[in-house]
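As C-alpha cells, here come the structures.
Quick note: the coordinates plus some simple rules give every number you see, no bench work behind them. All values derive from a computational prediction rather than experimental measurement. Cβ atoms are built from the backbone, for glycine too; each structure is taken alone.
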Structure I
Amino acid sequence: MCAFMAVLAAQSAPAADSVSITTSFDAKYANAVLHQVSRVYSGGFGAAEANQVNQGINALKADQSRSWRFTVQYKGRTEALEIRAAMDDLGSVDLDFSASAAAAPEVRAAVDRYLNSRGR
C-alpha cells in the first residue's frame, strides 16, 4: 500500500534559509527517489550518497528515524542538504529533505517526477 503526501513548508531557521520538502511513500521507492534528488546537485550528494541513505532507510525498523547531512554543490554554491527518514509499521517511509530555498523547488520536482510517474 503506497501513500503519497507532499507538503512544501518553510522552516523557521533564520540563518539557514532552508525549506523542508516532505513526502511519504512505500519504502521500496526510496532508492529511486533519492537518485532523482541526487541529480539536482553537481556534487556532495550523488549516486554513492543516495545508495548510502537508501541502505540506512532499509535498516530502519518501524517507528525508527534517522537523518543524514551533506554539504552539496547547487549551481556553483556550497549548501547544506539534510535528509530525515522515519519508517512506519506499514512499510512506508516519511522523507524530509531540508534544502536551500533556491534548490527546494528542484528537489520537490525531482521527488514528484518519480512518484507521479508511478501513479502514487
Structure II
Amino acid sequence: MEDKAKLEETFQFIKMIWALFMAALYITSFIDEYRFPGERTQPLEGEEAIWLVQNVLFFGLMGLGFLADMVQIKIDKGKAFLFLSMSLVLGGLSSTVGALQFRLAKKLLTAFGIEV
C-alpha cells in the first residue's frame, strides 16, 4: 500500500513538471511569434536561440512523458503511453498553435484598443 502511495506521489510530481514544460514550450512559441512574426524554414538572426530552447523543451517534454508513462504502467497498465503520445502531439503542434493563439490574442487586444 505504501509503495502505491509513493508511486502516485511520484506520478503527480512528474505530471506537474510535465505541465510546466508544456507551458514553457507554449510561452516560447508566443515569444517567437511576438519577436519574429510569420513562419519560415530558416531562423532569422536572433531567432535561432528561441528555436534551440524550444527543441530542448520539446525533448525534455518527451523524456518526462516517457517517465510518466513508466510510472503510470506500474499504477495502471491500461493507460500506458498516454503521456508519451500527448507529448508528441501537443509538443509537436505547440509552435503552430502557440503562434495562432498569439495572433488571435493580438487581434482581440487591438480590437479593444490595446496595442501589442
Checklist entry - Here P(r) over Cα pairs in 5 Å bins from 0, in percent, for residues 20-67 alone was calculated and came to 5, 20, 29, 28, 14, 4, 1; which of the structures I, II was it taken from? => result I
Item to check | Which of I, II leads on mean count of other Cβ atoms within 10 Å over residues 36-43, largest value | outcome: I
Item to check | Of the structures I, II, the one that -9500 was derived from, the read-out being helix-only ellipticity at 222 nm (-39500 (n - 2.57) for each DSSP H run of 4 or more, over all residues; to 500) | outcome: I
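To test your reading of the models, identify which of I, II gives 38 for volume of the Cα convex hull per residue in Å³, for residues 44-83 alone when calculated.
II
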Next on the checklist: Tell me which structure, out of I, II, gives 2, 12, 18, 18, 14, 12, 9, 7, 5, 3, 1, 0 once P(r) over Cα pairs in 5 Å bins from 0, in percent is calculated.
Outcome noted: II
Checklist entry - To which of I, II does the computed value 30 (relative contact order in percent (Cα under 8 Å, 6 or more apart)) belong? => result I
